[in-house]
1. Taking 1.7 as the value of distance in nm of label points 7 Å out along Cα→Cβ at positions 73 and 97 derived from one of the structures shown (1, 2), identify that structure.
2. If Rg/Rh (Cα atoms, Kirkwood Rh) is calculated from each of 1, 2, which structure is the one that comes out at 0.99?
3. For distance in nm of label points 7 Å out along Cα→Cβ at positions 305 and 345, which of 1, 2 scores largest?
4. With FRET efficiency 1/(1 + (r/R0)^6) of positions 113 and 161 (r between Cβ atoms, R0 = 25 Å, to 0.05) coming out at 0.75, pick the structure among 1, 2 it was computed from.
5. To test your reading of the models, identify which of 1, 2 gives -5000 for helix-only ellipticity at 222 nm (-39500 (n - 2.57) for each DSSP H run of 4 or more, over all residues; to 500) when calculated.
6. One of 1, 2 was used to compute distance in nm of label points 7 Å out along Cα→Cβ at positions 105 and 121, and the answer was 3.5. Which one was it?
7. Given structures 1, 2, which gives the highest value for distance in nm of label points 7 Å out along Cα→Cβ at positions 137 and 225?
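Any read-out appearing in this document is the output of simple, stated calculations on the displayed coordinates, not a laboratory observation. Given the structure is predicted, the values throughout are model-derived calculations rather than measurements. Cβ atoms are built from the backbone, for glycine too; each structure is taken alone.
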Structure 1
């Protein structure tokens, strides 16, 4: 058995298992790798956060965007040729990329956006992940890369891609799929694969729901010790949506225009005809595809020892540079919170909250388990006075307002003496433009206005 590592079916502390990048000597030249980041589709499961933006553009951890994660992982892995494929609600994503990632003129590195386009050969939108890559092969052609690294734009993890690429080269794989050990409850929402003792993929099923199929894909108990898995819980190898292709192999697999998606079409077919291997990742990974997963991943950052460590400067997460003042906390009670730059918190009470850039929270507000995405600007005094004359609250959270288990999007105006809680309400409620409820979480959409004394 060649599989090794320390792993549990549950979530792992990143710092325990993260390899030091300095110890990874590349068995290839970094210039041989071209990274392709998928910009996502409609992101319906993240609605209303995706009402005016794509999934990769959704704010994360107070000051980042989801897309910053794969781009930072590429930069930290010394992969500097990065394409981002976009299609849906992409304006804010384009703006963020253009303002954040600029390589110097002596470098051949780039982060380049390739938006869906009409051509003489195709007038349709991207039909899936594989179709998106297929339609952009002509743009990749001038690059002298030998391998393609295909990434998702809506996941939270820290990975040195040199590890998976080294294995890809060593095994002479045509395709390598990054995988992670998951428990029974996650099986039906992920692509699950079966491997042999050499880590070669023998079977792959996208989001299996049949009990017999799930049983056939279960990781043998005799292998658990090789993964450091404790207990008798059934475990599975799940695809992370991270792929390394030989250039010629990818071009060959995409020659069939009926194959539109990597998980549903390309990988199952490639297993039968090509050398497909699994790379088992040993760190923290979270697919941020739903309101619940987004909410929990953000709140986890308020833990004393968070599963994902933004303070790890050996592999920093990059984003748009901003020139904001330090946050002001005036007599507030703050317990387990992450507070971004430029915030003003006046005699409020915060428990397990993520406070985004430029957030203003007024006196005696009580917030528990709240993710505030922040603001794009400070509201001028004249605007505040004008709004007040019309009975409209200023941007931020007003006095004596209580908020629990909620996500507050950018530019939201919440008045005084409001109560915002999901208690006693259905898991799914649509009440635009004021609020939505998803997975038991209240979501106040971007630029919403919640008048004084409102109870939700």
Structure 2
């Protein structure tokens, strides 16, 4: 007897059953369609890269989380995000691309962080980036929130907020306070504010970053400036003239906020937030984080920002960029936990199941071919089972329509279409059956992928 190994999935890795996998695929399709609306081209970079390439910038949280291994003499690593491979790609193919280069990518990334509820070691990211050649206009940074807004509205959400800041403001402020040499460590600490609270951030700033109590109080006071976007910008104006980088960052933030309305972002979905720093090392300008207002405990569901120097590790050519990333696996997981994935949308692998009620399967195969030619996802049940078992198969998969072919239907050159949701049944020629099913599926597929609580309850 063969020695059997107990099947198991590694901790931190997600495997979905067929129905939720269809829900995930539906979300991906909406993202692809939305990104395409803004002129982004799809891209697929390798999951494995040279460790030297992925760790070109090195340091920070990145190196701690990377999966690294050897194959022969090759030092390899799994990509930890989609931005660094993009920087390599653009540097490698710069002479063959047209700039500004706009790409989207939905792919798996790998981080060796501690697996926990809603946090995975293998997960999908859905990214967009705009890369310039030499320069990249600030208006691109204003368009990004518009794309975030359109994406989340297309998924069915309205109660979310896009929070924005500028790293130059933070770097400039730390320079004013004599902390420029520790700005990276400070921003990584500040970036954890939502997760661990001000007291723990204060402890990190003093014990790990070496700040005094007075310096810590000053920093926490600065990033706590709140109010309307206009009020925050007005407060920041009081710091102008002390540091050129700060002044530049504030001017950029003003420009980003000024164009949001024209890009179609309502005021209630956007806020200037000085606590937003982004922990990754490569951001240099505008930074974004998006949160669901009814579920702040989830944290950021879409984040990113401006980076000027990332491609500099691969080329002398200046290739500044701006982009965002949606942690798709985590978002899908937490939405499922909250019962916010629309249960009414079909998750079956087929729209119709064709059942032959006679010994000859040939006519059923022909009808299925007719339905497929009309764009209907169709299965033919070919197993020699009783009618009840065939219908049970359709029911378990949630297939919306059964197409029945018995002696009467064959004699008339028709088929019977049964709506398995309502129980109604009609007999029609195959071409009309296809139109009926197509119309029915269009109605069944209406509605958002994600339900907000007010809609669900």
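1. Details: 1: 1.7; 2: 3.1.
This value belongs to structure 1.
2. Numbers: 1: 0.99; 2: 1.07.
Derived from 1, not from the others.
3. Working: 1: 2.4; 2: 3.2.
That would be structure 2.
4. Details: 1: 0.75; 2: 0.45.
Structure of origin is 1.
5. Numbers: 1: -5000; 2: -12000.
The read-out comes from structure 1.
6. 1
7. Values: 1: 4.7; 2: 2.8.
Structure 1 gives the largest value of distance in nm of label points 7 Å out along Cα→Cβ at positions 137 and 225 among 1, 2.
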